[in-house]
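Okay, got some structures for you below.
Nothing in this text is a laboratory measurement; each read-out follows from the coordinates by a stated rule. Note that the coordinates shown come from a computational prediction; the quantities given were computed from them, not determined experimentally. Cβ atoms are built from the backbone, for glycine too; each structure is taken alone.
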Structure I
Amino acid sequence: MPDQPLVDSLVQQGLALAATAGGELERSCWMVVHEHHHGVKPTEYDIREIDEDLYLAVLQAAKQSQSAV
């Protein structure tokens with residue numbers, strides 16, 4: 001299980017990004033995990049690997065956060 005404070009921080013970033021990017025939660029979560037992992041925002045065709053466990057934890061927590069509102 002990924003570090004919970006890290007997941008919480010990335011969830012907040014992902015939700016904020018999704019709010020400005022037309023509500024694409026999956027993509028927004030992927031983008032913030034990519035930036036955390038590689039230190040830069042992904043480019044349009046960026047295919048570098050990310051930590052899938054971290055991505056799934058962030059996505060699940062973000063979905064739960066959205067449904068709680």
Structure II
Amino acid sequence: MFSVAQRFNPKLDIFLISEALRPTQTQAGFTVLPNYGFSDHPSMGAFLIPGEFDTRQELHNGNLHHFIH
């Protein structure tokens with residue numbers, strides 16, 4: 001998905017953000033390393049929260065809500 005978006009707009013700076021800079025395992029079993037933690041406050045024009053079944057737990061994630069605000 002990310003590589004396709006960059007093909008349409010090569011100027012896009014796509015990166016991953018997590019609560020902390022530590023490896024995170026996706027539901028599909030992939031391990032990803034975020035580029036930024038919430039405390040880094042990277043500049044961005046859009047914010048996407050991908051997910052499936054486990055996304056519902058983020059509805060109650062106070063750290064995520066604080067980061068978004």
Have a look at I, II and say which one yields 4.5 for mean projected area of the Cα convex hull in nm², as calculated. I
If you rank structures I, II by mean count of other Cβ atoms within 10 Å over residues 27-34, the highest one is I
Could you tell me which structure in I, II was used to calculate relative contact order in percent (Cα under 8 Å, 6 or more apart) as 40? I
Value -23000, calculated as helix-only ellipticity at 222 nm (-39500 (n - 2.57) for each DSSP H run of 4 or more, over all residues; to 500) from one of I, II, is from structure I
